Structure I
Amino acid sequence: MTVGPTTDPRAAAGVTTPKRRGTELALLGFAVLITLTAQAIVDLTLTGSLTTELATFGVWISALWLVAHLVVRRFAPYADPLLLPCVALLVGLGLAVIHRLDLADRQIDATATREDAPVQLVWATLGVALFVAVLVLLRDHRLLSRFAYTLALVGLVLLAIPAVLPASLSEVNGAKIWIRVAGFSIQPGEFAKICLVVFFAAYLVDKRDVLALASRRVMGLELPRGRDLGPVLVAWMLSILVLVFERDLGSSLLLFGIFVVMLYIATERASWLLIGLALFAGGAFIAYQVFGHVQQRVDAWLDPFAYYDGSGFQVAQSLFGLGTGGLFGAGLGGGRPDQVPIAKSDFIASAVGEELGLFGLVAVIIVYLVLVERGLRTSLIVRDAFGKLLAAGLAFAVAWQVFVVLGGVTGLLPLTGLTTPFLAYGGSSLVANFVLVAVLVRISDAARRPAPAAAPPKPALGDAPTEVVQP
């Protein structure tokens, strides 16, 4: 019998599967080296010298990834060795760019004392702590399916809280997606996203046979039965409610897109994608006609320079910055990414494109592609149906968010208010995405772990040995 590759957990029992933890450690070291090099270039370019804070930062960030690696080595030894290094590289590059923008703020206002890079480092530390907690406490990803409906309720409550709070406690830049109390703010929708993906996976595993049934064939497509449209209509209505009450185009688009794609993966019917696109087009048209903030964003997207003094200023400045960067960029510290409003969070991709150029921005996109590809690969090789859908949903959530954000920054799509995962400034997004990756690591460990050796079969009664006994 031919045995598959040793990295395939479906191979015959007894085949040794490499853990690849040494590879992970080496890649983490490379990510730290790139992070510290970027920080040093920023300091030398903008201040002319290296500071003692760089050494402190180097020790801190190295300790973070070492702790994360040791926990993975102990509690998820068979996990994919590329997941954590991709996250480390994105977080490190994001910290370097945020630090560069902090120095730009200080050059504009010498009395400015607020620095966001140290705050982001603290958030990254909290994210790693939650990453560790998930791996230690969640030993089997299938346990999440038992709490699917509870997590759905938690996710809906998290989405609803900002909508019912007064604008003074929940609204930032026109979107009611925050909880702001005593100087502390959190965006609960980032955690709701994970809760709802878990629920979607569990629900679709239970109902996929029903949802895959076809009623009629139209132009080569097998359309679902009318009574089975309920789940996708509920998801559509939920996304519309988020758009109406929270004025949050990004979360609305993200949640509906994740559900439709997971529905397609569960049923393997392209008709669900067409139905989802039709509902999205209808919802987008209604939103444009009814909601002024949506119309404003669409108009600014279609012609940002016509609204340069208003709603189109961000996109126009972003396009100017990307044009200035060209192919190779102005170099870290050599551009003016601070000219783009909210460059540390919503438009950090524009800052990367201006100072690292098209090649640098494409390199960052490739890191995201590797992260998503490893998540989808995990979905393909994990043994249980719930794990397959959950890994695919989490990986697509990252891919969809990056696509929507980069589309807004480059003028391909209207602005949505989403942040670039791991790269952009923002505690809620960073911490929630660490939890997302921890779940992916746990599923990956189950997928790559060798199957337990089967117990030897009991001999048939006819094959049992006989013995003549003398009386």
Structure II
Amino acid sequence: MKVQSNNFIPAAQIAINDPDLQTAVTTGTTSAFTRRQAAMYAVSQEHGQTLRQQAAAIKRHALNNLADLLEQAEANMQANGIQVLWAVDAAEANQHVLDIAQRHDVKSVVKSKSMVTEETGLNHALEAANIDVLETDLGEYIVQLGGETPSHIVAPIVHKTKESIRDLLVAKANMPPTDDTSEMTQFARQLLRQRFLAADMGVSGGNFILAKTGSICLVSNEGNIRLTTSLPRVHVALVGIEKIVPTVADYALLTQVLPRSATGQSLAVYTQIVNGPRQPGETDGPEHVYVILVDNGRSHIYTSDYCEALACIRCGACLNGCPVYQVTGGHAYGWVYPGPIGAVVTPLLIGLENASPLPYASSLCGMCKEVCPVDIDIPRMLLDLRHDLVEMGQGSAMWNVGMKAWAWGTKSPGIFGLGGKAAALGRNLVPNTLPGPLKGWTDYRTPPKFAPKSFRELWQEREQGRKGEGVKG
């Protein structure tokens, strides 16, 4: 996927003025956020917060022991008959898949939803090798049909209305016209079922990998992942190295907070654990299973002050709660990962210089941390990234001049006091707008009135009053 993250501001302006997108994203995020709140705290507020803290502890323990857990997972997957490969970057990950496809004479591929394969651009690599590839998640299928990219980590077509989906299916898939969502779904299901049966290889991601058992854990609601991983004779899973967790008990806890946070369900419809290829005497399952452990910049994050970002379990809750995402949608972020977590991991994975507006794409309201099922401190990391941009010399010249002027003024009590009086006078003369570059703030807000007396003046009066009382005594 082409990186366009530096275009966030103009892309956001377009999104804000798109009424269909506004309707779709507002409806989708509001519904998801409401369901998440109900599911997470169905028992009690205390119970929901305890689940979050337990999940956070599991992920941080896993990150603290990542190297050992990766070695343990590799050994146990190999013992299960899974062939394990490592990929330092996107190109190597895609090449591994192409080599596997060539080895097994693969002509057609079905894919389940996977953010890692979006990150590596796997579909384009397969198509360039004349291998037919089809997304089987309904949302991803519609995105692929329309030549678009997903706009949400969990709900790829949250930016689309039902009417636009209908028109796309009619135009590109020859669906008989209908406004009934169940009929649309049934049409897609019948079309996809034939592709499942004919596919030579299935490609999936992985929500978690269990180090102790060497198992791939997959969570879904549509059943397409189970078909993708069991019907074709070859199954390839591309999984980020941060997805390792120690035990089944850890997974049992994480698989409670993931669906609650993602879709507002106590448990996903399908919770699948893949332990390896078909064994002698078994009639179901693939003949070959490969796991490609993908780094692609994660080691760099792991050794930085942003390691906490690797705890993300890709639930999308921070997107649904973010006031910025709610009005811009996901495509404005310009790469694979949108929303608050995208504003952190995108600069870290593709370079801060290639995504410089994203750390500022936040009101710093803190909702992203509040809803995160593993309690990632996203606001802190956004502030740190802003600091990094300034250190790189990426801050705007006007901002730098303004901050230097502010620093100069605050060092002198006299100048600071005059500045306050001038600001109050200006506010009274022009009550609804601020001058110069500050006008951008008041274009969308009503500026507050200044108090009749500043805090500094009130403090001086208080001190003078105390001195006067001391003289009288």
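Coordinate-derived values only; no laboratory data. Only a predicted model underlies this, so the values are computations on that prediction, with no experimental measurement involved. Cβ atoms are built from the backbone, for glycine too; each structure is taken alone.
Kindly point out which one of I, II the value 3.3 was derived from, the read-out being distance in nm of label points 7 Å out along Cα→Cβ at positions 80 and 368.
Going label by label, the one that fits is II.
One of I, II was used to compute semi-axes √(5λ) of the Cα gyration tensor in Å, and the answer was 49, 26, 21. Which one was it?
Only structure II yields this read-out.
A value of 14.2 was derived for mean count of other Cβ atoms within 10 Å over residues 136-143; which structure in I, II was it taken from?
I
Given a value of 2.7 for distance in nm of label points 7 Å out along Cα→Cβ at positions 312 and 352, point me to the structure among I, II it was derived from.
So the calculation was done on I.
Among the shown structures I, II, from which was the value -0.36, -0.79, -0.96 of log10 I(q)/I(0) by the Debye sum over Cα atoms at q = 0.08, 0.13, 0.15 Å⁻¹, for residues 248-415 alone calculated?
Matching structure: II.
Can you spot which of I, II the value -22500 was calculated from, given it is helix-only ellipticity at 222 nm (-39500 (n - 2.57) for each DSSP H run of 4 or more, over all residues; to 500)?
I
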